[in-house]
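Computed from the coordinates by the stated procedures, all read-outs in this text should not be read as laboratory data. Because the structure is predicted, anything quoted here is derived from the model rather than measured. Cβ atoms are built from the backbone, for glycine too; each structure is taken alone.
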Structure I
Amino acid sequence: MTDMVKTPTYKRVMLKMSGEVLMGEKEFGIDSDTVKRVAQDIKDVVDMGIEVCVVVGAGNIFRGVSGAAEGMDRTTADYMGMLGIVINALGLQNALEQAGVDTRVQSAIPMSTVCEPYVRRRAMRHLEKGRVVIFAAGTGNPYFTTDTAGALRASETDCDAIFKATKVDGVYSADPMKNPEAKRFDKISYIDVLTKDLKVMDATAISLARENNIPIIVFSVMEKGNFAQAVKGKGAFTVVHN
């Protein structure tokens, strides 16, 4: 592993996780115990003196691509997914504040009754004050995934790394759930991820992270404390970088 991973010196990081993480053992929706655990994992990193921003998906509520596949207009379906993201963001905000972490939700689609609009300078100020900022509603545009939103917001807010929370402990040569022979990489280049079509994040997100030289650390969020371990450079994970 690289020296960067052995002795991380992160000032600000982006946590990107799918909406499915918040389901826990449920088939859909939000599992309160799981959200509380994720909030505690984030708090552990904040307590290390690291600024944290979050982008979460909405796969536990609605997927725009799935809606489009069933005959719905893609633009409409994507906007429905963005509203699902706001629901998840508010749920995570509530759990974080119950854990004693000051948190702000900023939505790319203005809805001032429930959260702030996305304003980069305001987001930067919140982070500097030690608040967790959850970026909701994706990029605010259809046809772009929350992976791309995560890479975009990480670039805009000068994050040192993107921590991609998944159900597996890194990037594998094949789906480890289906192929027991799949090999896990300790580190891999952006180009290899794209050419091997390894499905870490979508191609737009990978390209954006590569252009701005933001490493992506892929780790499993399924066990308590793994986020803090990955930030410390400990445990099993994969670093995607140049």
Structure II
Amino acid sequence: MLELKNISYSIDNKLILDDISLKIEDHFVAVTGPNGSGKSTLAKVIAGIIDPTEGSIFLNGEDITSLSITERANKGISYAFQQPVRFKGLTVKDLMALAAGKTTKIAEIRNMLKEVGLEPNDYLYRSLDGSLSGGELKRIEIAMIFARSSNLSVFDEPEAGIDLWSFQKLIHVFEKMVRKNSGNVVIISHQERILNIADKIIYIKNGRVEKYDTKEKILPDLLNSVENISQNGGVV
């Protein structure tokens, strides 16, 4: 369970997050809201990439506010960037073994790649370089999080920068992850199909939590509001 208490974040005298307090205890929670509302900043604060100006963060009752991103990773928090990082010189197999943090058999890595819709024979020994598409990298990143068995997995707009075909594949991967992952999953997203598989939705606007409830109570209002629907069908 993740708890945020009075979290604020400012930069250059601009308030990005404004006194956010909430508990994330449901299996799968989606965070949405207008562009520039503070969603990605919130994800980075949770992961430890940036420090809040004010407030405290608790993971399963432990205060982790002062912990670094590495220390939080050791506590079981995984973070997936909007644009996955390319690790020159590493193969997919090497990265998956590192992510697991233990001696991992090739058969286990093969199964993890299959979970995200990648044929192991085609990817195990591929280098993590420019030859991989954005959609492939994102699925590999998700497979890494499968390998880690994280207590809390945070995905920052996983649909960003990928084509429609890859997005459809990612939806199936997330549906499978929600069913199989025992930890909490938090996804920052505009996309209705992702919001629709969440247990609860957090709606952020102007750096504040305006709504936090079940998708049944929040999603219809978002979809019925003309100003909250983008041309591509995503909630903005």
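In this comparison of I, II, the computed figure 27 for relative contact order in percent (Cα under 8 Å, 6 or more apart) is attributed to II. By the measure distance in nm of label points 7 Å out along Cα→Cβ at positions 97 and 201, tell me the structure among I, II with the highest figure. Once distance in nm of label points 7 Å out along Cα→Cβ at positions 97 and 201 is tallied for I, II, the winner is II. Taking distance in nm of label points 7 Å out along Cα→Cβ at positions 145 and 193 as the criterion, the highest value among I, II goes to II. For which of I, II does Rg and Dmax of the Cα atoms in Å, calculated from the coordinates, equal 17.6, 52? Matching structure: II. Comparing FRET efficiency 1/(1 + (r/R0)^6) of positions 17 and 89 (r between Cβ atoms, R0 = 30 Å, to 0.05) across structures I, II, the highest figure comes from I. When Cα extents along the principal axes in Å, for residues 33-120 alone is computed for each of I, II, the one that comes out at 45, 31, 24 is II.
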